[in-house]
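Structures follow.
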Structure P
């Protein structure tokens, strides 16, 4: 009998496991696949390492900072700042046809760019910042507000609204066309007020440290252990049955599989409500260069681009929509140390994609569509950055069906359901959600989500203080 079984060895599941294991709970994490990380994982192809999902770690604060999600996370999981070895971004950009705005870590660069590009909106931007100072990230009511309605009340210039929404929707919005204001507040702070960073070794370093800490505390991690269903008796989850028929008993279950996916596992649920199912998924084209990206003129960490004044955020009717996208490079961070230079150049470009269309392709058509999709995505991106195609020596592409295969998320969704459950509660008192459908996104956000649910579970039983350095 385990105190807690966690479904999924992604960032949120691993963080929840560590937090619970700190308090001597017997914890087991189940992962269907042969590797860990979920949406933020890695793989090796033709002798090269590729990160999946990780464009940038958000919520950056410098070493020694005592405030912010990163500092809280390090305290809660008892890591040192150096354990994640985070290097800050060089600088990023929002690129629209007639206007480009730079931003970096901290709000100052963006403030000055808005004063330059939209001088009449300078005071309105200050008003927005005042509104965001004291937002409560656990206030469910903020998730009932339309961000577009809020911004239209504050700003007169529609282009500025579209430019502010572009990176925030790209990095954490499951809704089409609009955004919950609570999610906007979280993403604004994590991207514009705090900023981007990355470990030199990529996501592997973070995952390696999480697994090492979890196991050192006595936690069990079982790979190739998919859950067939959750067994429910008298209104409580009493155990899990794995794909191979093995039965596991647990006092509590935490699932990072997603709301709809978790409900589908419960054997007391005859019909799953899919009204809030997310539909947004992506294709990512990765290009390995024989030079550093800055040598071909691309010196930004991340560029969020859009080819018209109106930002379109919705599932495309075709395989791809390349009107908007994200361009990033793991090379373009302020790494320190003589040996901290990546062996090759890398540029990653992400575009919106339609899961159903990709899923309906046969094997031959799928391979052809990936090849064509790579060309379309890169051709779209080089309208906004120097053309690097002559320096490409290797490529790879992943699609919405890749995301579905390795995460189990319906429709290959990256940001989950459109309605978030901030407290992680379900119809069962001892079954909890963590991760994306709890409303926390990004690597730091996902881990903080896992920690918050672990703390709720601990409060249900006698525990020491759970905040600060505890």
Structure Q
């Protein structure tokens, strides 16, 4: 029976960051990952000679070299990683695009401010007041009372269209709730996307993961892949370790779980309430082009869009809601060299239950191998479809929704479909398989445990369901919970987070 100072469940961003932080201070720590590769949903894979990222569109919370006090700066300090090691390259510009209105934004906040003043002149003063409220709010106060974001925003913004255009990027990149967000999470996402902005390593998420894995191993941490946790062991009201899928038992003073609130509760033999399970899952299509997206006429780095004036962020009744989404052109970051693959990635909200119930005829277990490029006929847009689609075999459904997704996206970017040479797609079933999240809920449970405390001594939540968002936020979640619940026993080790 192996004994550790800390056991970490899940080798995603939060788990690896927590592991590094603890190993740096000579804690005996093991990170357990059920799958054969680390990263969780923020991972990568190879398909027909092409390297694809999963999850990561952009690294939010950009901070320039030497910047102080920002989330990225805190992360680098806590993990003792050099800024140059991240190989970050900023976005050109991105946009929020709704019917008749497009707001551009970049890593310089003044661009968005000027765009709001141009498109919504009557809202300019209110938008400035909102940004002041965001700047003044301390999102790191884990004990702050929770409140809904929309009522707060409406104190400053009284145009529903602008309200939805502000919420659209923040929700798509971090909200586990339908229709609204917690105010503290709104602040986190507003700062990370609009104040700080987007960047990306030339090699994408694999570069970040390699950096974290190398740092973890050099610090003396232990990583065990293909090692699932069957249950969390407790003695009374205290966690004592875990039992693995193979029956092996590991013991520890502290268990940090990045598996998710619902999944952690089930590992300790508790059945969480239905309201704890997230409803928001997604599909993502990846189209490989025969030339850079800019040559096709797409200038934006990322486009958050809605084809309806009121943005509906909720689980759809159909397999997918293609009326809104996120379009990412990874090659449109300010990269030092032209990437090998020219990609257009489109993310849409999806219904996990419908995808889970689809027949398996033609099922492609790893990807959308063999999907055809989308047709270009105008009648393929979702406006031509009414009501929910009938149940289709899984592979056929992927083809159908790939075509629908592309058709709706070209209302906001140049038509890239004639240039598509290869297609792949993942669905809520893929998300469920690789993250373990019930319902394929990318952002986990709507219920967040800001302090990480589960009510069981020695068992703490890190990552998505602790409440810090995005890749930088997830890593800071692991760091802050490792500091709070493990390293506080040696206060000299803990630096300010």
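Only the coordinates and a few stated rules stand behind these numbers; no lab work does. This one's a predicted model, so the numbers in the text were calculated from it and none came from an experiment. Cβ atoms are built from the backbone, for glycine too; each structure is taken alone.
So distance in nm of label points 7 Å out along Cα→Cβ at positions 253 and 325, computed for just one structure, reads 4.1; which one of P, Q is that?
Here the read-out was taken from P.
Could you tell me which structure in P, Q was used to calculate distance in nm of label points 7 Å out along Cα→Cβ at positions 45 and 437 as 1.7?
Comparing all candidates, it corresponds to Q.
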